[in-house]
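K.L.:
So, here's a batch of structures to check.
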Structure 1
């Protein structure tokens, strides 16, 4: 029986690349938090001084983004395939972008 699949070295290389991308996403996550905080402060200064529900939602979205990024970055290669790790990293980036957008939408 002949099986065709990706060699172990290629899978390890894919995992390493995705881990680097997830690590970069963690740095972007810090930037998204700072941007969200700045937007919330500007919104509080320009309006009545209270945060709306979208500010809370924006900061809450950063938690699952951080958890997804940490999972993609630190879980061993044997626990998930490179494809799943890639999807988790994509979710991390999507949530990282969504947080400042939600805070900016709060008016």
Structure 2
């Protein structure tokens, strides 16, 4: 991944990509094992999972038990886009006041 600049100024798309991908990968390291543990505990409990307070039995119960694990990529992607967007917006506002320089070393 590269940070691209134009005329010595950081491009906002490059900053967004850096922040969003970094958050997605970093959070995935933490949240995927956590959600997998929740899924294993739900399946191993032997109690039918509930959806809106009603117990779900049969093959639908297995699907309901795996919902946390299925939703991890969706949750992480939405959070990465939100965090990346807010961070880049803040950097853009900061760059209106002071220059952000990308230097080597």
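K.L.:
State the single structure among 1, 2 that was used to calculate volume of the Cα convex hull per residue in Å³, giving 86.
P.N.:
On the way: 1: 86; 2: 123.
Corresponding structure: 1.
K.L.:
Of the structures labelled 1, 2, one was used to calculate P(r) over Cα pairs in 5 Å bins from 0, in percent, for residues 34-89 alone, giving 4, 19, 20, 18, 12, 10, 8, 6, 3, 1. Name it.
P.N.:
Numbers: 1: 4, 17, 21, 14, 10, 10, 10, 8, 4, 2, 0; 2: 4, 19, 20, 18, 12, 10, 8, 6, 3, 1.
Comparing all candidates, it corresponds to 2.
K.L.:
Given a value of -28500 for helix-only ellipticity at 222 nm (-39500 (n - 2.57) for each DSSP H run of 4 or more, over all residues; to 500), calculated from one of 1, 2, which structure does it belong to? Mind showing how you got there, number by number?
P.N.:
Values: 1: -28500; 2: -24000.
Source structure: 1.
K.L.:
Between structures 1, 2, where is distance in nm of label points 7 Å out along Cα→Cβ at positions 18 and 82 highest? Please list the in-between numbers first.
P.N.:
Details: 1: 0.9; 2: 2.4.
That would be structure 2.
K.L.:
Identify which of structures 1, 2 gives the largest calculated value of relative contact order in percent (Cα under 8 Å, 6 or more apart). If you can, show how the numbers build up before the last one.
P.N.:
Details: 1: 42; 2: 39.
Checked 1, 2; max of relative contact order in percent (Cα under 8 Å, 6 or more apart) sits with 1.
Computed from the coordinates by the stated procedures, all read-outs in this text should not be read as laboratory data. Since this is a predicted model, take the numbers as computed values, not measurements. Cβ atoms are built from the backbone, for glycine too; each structure is taken alone.
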